[in-house]
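Each reported figure results from applying straightforward, stated rules to the coordinates on display, with no laboratory input. Quick caveat: nothing in here was measured; it's all calculated off a predicted structure. Cβ atoms are built from the backbone, for glycine too; each structure is taken alone.
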Structure 1
Amino acid sequence: MKFKYLAFIGLLPICFQAQATDFSYNTIEISIGSVQPDEGDNGLGVQLSGTIEMGSVFYAGAGISHVRFEDVKQKVTTLGIGLHLPLGENTDIYAELLALQADIDVTNYGSVDDSGRGANLGLRHMATDKFELTGGIEYIDIFDDTDSAPYAGVRYHSTEKTSVGFIISKPEDATSYTLSVKVNY
């Protein structure tokens with residue numbers, strides 16, 4: 001099975017990114033997104049995720065997403081652990097290992113589920129006091145298939161505790177666009 005319907009995995013970078021050096025690693029985030037497969041119907045989805053600090057360089061995260069296409073419903077649950085290191089005053093590099101559980105229900109066909117794994121490597125950079133840039137690549141291995149997806153995004157920090165972000169991800173046979181609101185606690 002190709003990742004036509006798992007393109008919403010593109011939300012994973014948002015779910016598990018640690019904050020830049022001066023920000024909290026304790027976050028709660030809600031995201032809405034559009035998945036546009038190269039062929040077939042577009043999907044709309046929502047994700048709830050969070051991260052928690054575990055010392056000065058480690059963090060853990062969890063998320064759940066629901067995506068609906070015309071005849072397909074998808075639920076993906078993610079658990080992960082990450083490491084972030086500063087590359088400079090305003091730049092972090094991060095790496096994550098992820099465990100995935102996906103359930104896909106196709107109208108008039110039935111449902112399938114599978115467990116898999118993923119990894120994420122990326123950079124975060126505070127371009128100004130309010131604007132953050134991010135980019136990287138994610139890898140997933142689920143449903144007897146693998147995919148890598150580059151992603152890029154921007155986040156506006158309206159306050160010290162609240163930000164709004166936009167990210168684009170490009171797996172092999174789809175594109176996902178995601179808008180999110182993140183709160184640091």
Structure 2
Amino acid sequence: MKKKKTPLDYEADTRIDPDALDVEWLRQSNVYSTWARRLRLEEKRVRRAEENIKVVRSILVNQAHKNPALLGKGTVAKGKSPTGSQIEAYYRTHKDHIQAKEELHELLYRKDILFDAVMAIQTKKVALVELGKLALQEYFATPSIPRNLREEFEASSERRAKKRAEAHQQKKKGRNS
């Protein structure tokens with residue numbers, strides 16, 4: 001029986017709920033293994049795509065050797081074999097080769113995104129360990145000034161998002177000037 005794929009939610013899986021560190025810690029290994037497994041599957045797809053490019057290239061090179069007319073009228077003198085650079089120009093500009101390369105680039109991009117997510121989840125693990133240490137030291141027990149960590153964290157996140165948006169607008173204005 002094939003296991004059903006669960007949708008990945010980067011934001012939810014990298015966010016830490018400061019009011020539920022125990023739950024976060026218990027979920028951590030499952031979250032990590034889910035993302036790591038998806039990364040491995042994407043790496044497998046990349047290897048297949050790389051192999052597919054080699055197959056497409058081999059087929060096109062064989063076609064060019066068997067039928068030099070494919071390289072273009074007057075490209076290869078009658079009775080002569082095509083040169084390596086002529087064959088390379090043929091297969092690199094062929095739609096099948098271009099399509100195979102584009103598929104590889106898209107898979108590499110997705111693999112890189114998954115790799116970054118796995119790194120973020122590993123960073124989350126370190127943060128959970130450190131937050132656990134703070135909890136053991138009773139950092140959260142009795143602050144001298146009452147505070148709501150969740151509200152402070154969300155406010156801080158909103159301020160950072162606003163600054164990023166403002167910086168993006170400034171950058172955009174600079175390009176349009």
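Using Kirkwood radius over Cα pairs in Å, for residues 31-86 alone, single out the structure from 1, 2 with the greatest value. Going through 1, 2 one by one, Kirkwood radius over Cα pairs in Å, for residues 31-86 alone peaks for structure 2.
Comparison across structures 1, 2 (criterion: distance in nm of label points 7 Å out along Cα→Cβ at positions 63 and 151) gives the highest value for 2.
Using the calculated result 22 for relative contact order in percent (Cα under 8 Å, 6 or more apart), pick out the matching structure from 1, 2. Checking each candidate, the match is 1. When volume of the Cα convex hull per residue in Å³ is computed for each of 1, 2, the one that comes out at 89 is 1. Assuming -500 is helix-only ellipticity at 222 nm (-39500 (n - 2.57) for each DSSP H run of 4 or more, over all residues; to 500) as calculated from a single structure, say which of 1, 2 it is. The value was obtained from structure 1.
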